[in-house]
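What follows is a set of structures to go through.
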Structure P
Amino acid sequence: MSIKELFIQYLEDKSPEGSGKPRSYAKAMEVLEDVLFSKSFSEAVSIWRFINIYNVEQIYDFIVRQQDKDNGVFENYTPGSYWKNGYCSAALKEYGLFLNENKGNKKKPKSISEETFNITSFIDYLGKSNLVLSENLPSRFISSLQTKPFTILTGLSGSGKTKLAEAFSLWVCEDQSQICMVSVGADWTNREPLLGFPNALEKDRYVKPDSGVLDVIISASKDPARPYFLILDEMNMSHVERYFADFLSAMESTDGTISLHSGSEDWDGVPPTITLPKNLFIIGTVNIDETTYMFSPKVLDRANVIEFRVSDNEMKSFFDNPKGLNMNALRGAGASMGESFVEKALEGGLVDNDLGAEMMPFFAMLQKTGAEFGYRTAVEMSRFVSICTQLAADEMDRNAVIDAAIIQKLLPKLHGSRNKIESILKELGKLCLVDASLDAFGKEVANSDIKYSLSYEKLMRMHDRVLADGFTSFAEA
């Protein structure tokens, strides 16, 4: 049943038999849809999806005020009985009660009618939140999460890394308990800030971390159908290999088990072991400066690494029309697609059978620097290309998808001195051109000559950096 049908059923259960209230209130909600979104826009945005438990009170207060104005938002709407007689605000009030009554049903929320995951809806809501991101970045980000539930966002400080992670989790989750955002401390030397520790002074007791990470892992384990998010902000403020080692190991092991204590029963609600939930999506944000640590190949090999940059045109466009962020516009708007998102992430057998011809030249070239990729990377690239091709079919052509796979999975481990890497960077640059016989970074290369633009531009920056400083790496170029 749709949310509209559930709302009508809810009203029928509360109303006397034969009452016209359920249908009248449903119609009043549709009047609100037409007024708030306009006739044309309401075809794309449903009032039943837009209004949720987080924004219903704010919208209700707005509608109450507008109903008392002759020149308000209802000014030209006919028939006027729905707003002049207060039906719109009354219906909205009942809808808020309906949403709150069904909020606590975590297994199968009555207020949510499941929908197939659709990235276009998320991109539309990003526009409403005024979050500015580079082209294709949302598609690459979501495809990466569905490829493997561990993604690293790196790049320019203040370019939207944390906000994108927060935006998607807010949009696709029904409530805040599904999201845990933690600022990594510079003093994290072991797993205790994430997983806590057995109490050494009291037998059979366990000290949970204040971060809430263990709680969200346990919650995700008990609620496997819905997505949960762990966002590690400034992930490289400490050595990732130290505090995150248990997670890195669990990601690749068959059972994904993490040992918590030596008991045979729960201690303070904490089981002896816990399996890393498949519906827990881990996102790390990274800044590179003198206070942070570089990632080892072990970490980079287990994630898709997405770089954030801001172009001249993007910054100019922002200054032409600057807007403040409105993250509340995203809250719960895509919750009806949450289960579908998880199902897609768990779907097996997603591979691209035609990737070998494009990737083998890169493998051969990276092999010369000791940065070649293994089977894990090959499998994850194939899965990413398959998922992204389906998910972003209207935005990205095949070259753009393969380009994203190259820059996210192959280039992050690339680093070295000028003697070691300069010639390799040039050869890799040629592989990103339509005609590999051209001088990789020569002035004669036009935009139309570039096959994989993101990877080519990154390799060019790395090349410029190695010429200037004698050393370069993915993170610093």
Structure Q
Amino acid sequence: MSGTVAVLGNGPDALVAALGLARAGSKVVLIESVQPGAMTEGWIAPPVLRLLAGAVQGLRIERPDPWLETLLPDGSWLALWRDMNRTIESIAQISPADARAWPAFCARLARVAGMLEAFYQQRTPNPLATRAGDLWQLARLALKLRAGGRVTVEDTLRTLPMPLADLLDDYFETPTLKAALAGGGLVDAFAGPRSAGTTLGFVHRHVGLPAGVFRPDRSNLGEVLARAVAAESRIVRRKGTPTRIDVRAGRVTGVTLADGRDFDAAVVVSSLAPQYTLLELIDPVWLDPAFARALGHVRARGVRAEIGLRLAQDADFQRLNLVPTLDAIERAFDDAKYGCLSAAPWMEVIAGNGREVRVQLQYLPRGAGVEAGALGMQVQTALASLPGFAGAEVTSVELPEDRSDPAELSLDQFLWMRPLLQLARHATPVPGLWLCGPSMHPGPGVPGMSGWLAGEGISGEQR
């Protein structure tokens, strides 16, 4: 491939795009504003693992076991394990009926997640395709779905649009078990468990996990990718904040940074939010007004706060769920719909290193007027009665306003509509400008895959 490629961003998708394009023969300028985080949540797809090649030896994947513990009304804990039989035994202590239903529930979700796994490893098919290659891709996906048999077809078509509460009610009777499972599908969703289509998020985050595990693995993927990028001679890394993507005669020509530096590039790949990339970094004269208006309406409403705590002693758990019922989650969402912090928010506590833990709190909509210090004290007080949490110190508070959230995962922002039909295959209406990142297909929780797919699209265009 000829010409310089500028890659914007520092997450797994940007690093994968830079690495893949460099290995395809391009000179790559990787423009980063901050260093990538140490730990990454989600499924690492086979194409990303293959790209890492020898560097994969340094990859560490944490697979918590039990993957979740949830607080029961009597003060005891229900543990859900990676071993199916051990989870069945645990559930049987509170509900023999739920224990009997567990294998069928897990099998159904595994079938549907298996279909999405196939879709997530290729660029989205164009449903209006006329080219032979696109038609063949559509045919292969249809054959893959059909090969799963009637049960898989029915499960896929029926399950994804369901409210998550309805799916869980179909199988289980124990309120605490249903609430614990629901949390896995509602992270970052501006929706409650009774909202239509919320099962999609639940299945999406199950992709790549064993049957019966409904919380993501964690890995040092960002660290491993950063080492691989540093070792690649065709990648030049530069620190800086992009302020403009340069366009001449309707085609991308480079990137200008906040400090005045500019870099010529025949292709630009941005892992930044699509709205920011196209509506802030590109002169609007190059965009169709109807497209720009549609892009401005892409939903990316943050509702999750994260609070860091330091316990008095090392955490003796992996992940704790602290919401008792589906109704409690729904009521927490009701508050957020009207712009308020939930009176009784849903919280999960995730263990880090030693005494460090982080609390995921929903729902806190942007603009709710909550002060970070006050929120930290509120969480500190709410958790003080749990074993080991007395005297915990607040170390950090991240509000939704403090980060850029990806496009929400919903049926109208999914597959060939993610985040818009015109952007679903990673190319943009501006020739030479491509997008990757969690707002693009396949979405959050599949780190690096969007970058790999964007790189494949660029390589295919250059062949």
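Values quoted throughout were computed directly from the atomic coordinates according to the rules given, and no laboratory measurement underlies them. Predicted model only: the values in this text are computed from it and were never measured. Cβ atoms are built from the backbone, for glycine too; each structure is taken alone.
Source structure of the calculated read-out (FRET efficiency 1/(1 + (r/R0)^6) of positions 6 and 422 (r between Cβ atoms, R0 = 30 Å, to 0.05), 0.00) within P, Q: P. When mean count of other Cβ atoms within 10 Å over residues 46-53 is calculated for each of P, Q, the greatest value falls to P.
Could you figure out which one of P, Q the value 1.8 for distance in nm of label points 7 Å out along Cα→Cβ at positions 342 and 438 was computed from? Source structure: Q. The maximum of Kirkwood radius over Cα pairs in Å over structures P, Q, that is, the highest value, falls on P.
For which of the structures P, Q does the calculation of helix-only ellipticity at 222 nm (-39500 (n - 2.57) for each DSSP H run of 4 or more, over all residues; to 500) return -11000?
Label of the source structure: Q.
Comparing structures P, Q by relative contact order in percent (Cα under 8 Å, 6 or more apart), which one has the largest value?
Of structures P, Q, the maximum of relative contact order in percent (Cα under 8 Å, 6 or more apart) occurs in Q.
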